[in-house]
1. Quick check on the output: 32, 25, 14 is semi-axes √(5λ) of the Cα gyration tensor in Å, derived from one of I, II. Which one produced it?
2. I, II: which one has FRET efficiency 1/(1 + (r/R0)^6) of positions 80 and 104 (r between Cβ atoms, R0 = 35 Å, to 0.05), as calculated, at 0.50?
3. Quick one: helix-only ellipticity at 222 nm (-39500 (n - 2.57) for each DSSP H run of 4 or more, over all residues; to 500) came out at -29000 when computed from one of I, II, so which one is it?
4. Of the structures I, II, report the one carrying the highest value of distance in nm of label points 7 Å out along Cα→Cβ at positions 48 and 72.
5. Comparing I, II, where is relative contact order in percent (Cα under 8 Å, 6 or more apart) highest?
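Where a number appears in this text, it was derived from the coordinates with a stated rule and is not lab data. This is a predicted model, so every value here is computed, not measured. Cβ atoms are built from the backbone, for glycine too; each structure is taken alone.
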Structure I
Amino acid sequence: MIALIKKDLYLVGKQAWTLLGIALLFCISPKLESFGSTYAIVLAMTLPLTALTYDERCHWDQYMAMTPCPPKKIVLSKYLFALLLIAAALVITLIVPLARSFVTGDTEFDLAEKLVGSGSIMTMVLLVNALMIPTAYRFGVEKGRLTMMLMFFLAFGIIIGGARVMGGDKMFGWMETMPLATLGVCVLAAVLFLNVVSYFLAVRFYLKRRSGAYD
């Protein structure tokens with residue numbers, strides 16, 4: 001498992017650490033903090049897909065089929081690699097500004113607001129990964145990327161259409177009465193559950209792809 005994660009880190013290593021380092025430098029500056037945070041979050045979403053692209057181009061799955069490594073571990077390593085990148089992005093977007101505020105004595109830094117913002121964005125990244133990894137195994141990286149975009153557009157259209165038909169108050173009014181902490185925990189639990197379902201789907205798609213079912 002560790003070896004598989006190290007392999008992905010090696011593939012995107014120089015690119016990943018250079019880009020994350022740039023995001024870190026942006027977050028150190030108060031004026032560029034928002035840009036640096038956004039940059040780190042985008043990297044956390046795109047680098048796992050980059051690793052999958054490298055695997056597809058070099059036929060890594062065919063090589064792994066000749067090894068005793070279980071498919072479940074191969075797929076799980078992708079999710080853990082994505083979590084590692086999310087943790088790195090969280091350090092850049094949360095810990096670095098917090099440390100800067102202590103060093104500079106910035107009294108305007110709102111830790112609670114930063115926690116809510118960073119947590120919401122990282123939950124969104126988890127959601128993207130839950131959709132991206134199984135679709136990449138099912139349709140291939142390029143088609144999987146397009147499929148994921150279509151899924152997001154479809155979900156967005158359903159939400160906007162539902163809000164227009166039902167009314168925004170009826171559709172989202174319950175969120176105003178629910179405590180923010182409770183809402184956050186519920187959303188995070190739902191996204192984590194979706195990641196578990198996503199993992200089992202990804203394993204199934206990986207096995208079928210490796211057997212040539214999607215060729």
Structure II
Amino acid sequence: MRILLYTLLIIIISLKAHSFDDDCIKSDNFPFCLYDNNKQEFIIIRNEKEVGWHKVEFQKTSDGFNIISSAYIKARYLLFLDYIFEYSSTSIWKNNQLQENIINIDDDGNDYSILIKRIDENKIEITNEENEIYIHEGNNIFPSDHWHPYEIRSKYLLNTLNGEVLEIDVEQIDSNTWYIDGKVKYYVNYDDKGRWTGLKFDADEDDIIEYKCITCD
């Protein structure tokens with residue numbers, strides 16, 4: 001009996017992994033049908049102390065939509081020094097497909113950019129942190145901005161912090177939590193519709209970073 005209940009629980013969780021509002025996500029009104037307030041905002045917690053924020057804004061255009069993501073972190077280290085991280089990203093989407101992404105990062109005084117541009121229906125050109133240019137073939141990839149729920153259905157992840165393409169494995173932990181395993185590792189949360197609601201990862205051996213949504217219902 002216990003085995004049967006456990007099996008039923010696994011089946012229910014598996015079904016919920018595919019129960020996002022796919023009609024919305026595949027529609028011409030995505031992502032606005034999902035994020036009806038046109039934004040999602042988080043505070044960033046480091047070891048239970050607030051250290052920053054992350055914002056995602058959704059802008060409708062005449063032929064698609066733009067995503068404006070920004071983040072700021074100020075955290076103390078070595079007793080009296082502050083680490084400051086600033087992130088800004090503008091991505092252009094048409095036909096629910098990424099066309100271009102411009103990312104600017106200030107990593108505690110180290111300024112650099114990541115550039116992503118679609119070449120054709122099946123290829124994107126990536127200029128990484130080291131200003132190296134390479135091509136990724138296939139559409140089974142999403143930027144690591146997390147707002148798109150199909151991130152957990154993808155085989156590859158484009159690391160928007162350095163421009164690296166990562167192969168990932170995804171494990172569902174519960175009905176709204178997934179663990180992303182690979183060169184980067186993190187827990188990501190989506191609600192039943194597919195809206196991004198949280199993030200958690202180990203920054204190093206002693207630091208746990210958590211995103212807490214402040215605009216979720």
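1. On the way: I: 32, 25, 14; II: 27, 24, 18.
Of the options listed, only I reproduces it.
2. Working: I: 0.50; II: 0.80.
The read-out was computed on structure I.
3. I
4. Values: I: 1.9; II: 2.7.
Of structures I, II, the maximum of distance in nm of label points 7 Å out along Cα→Cβ at positions 48 and 72 occurs in II.
5. Working: I: 25; II: 16.
Sorting by relative contact order in percent (Cα under 8 Å, 6 or more apart) in descending order puts I first.
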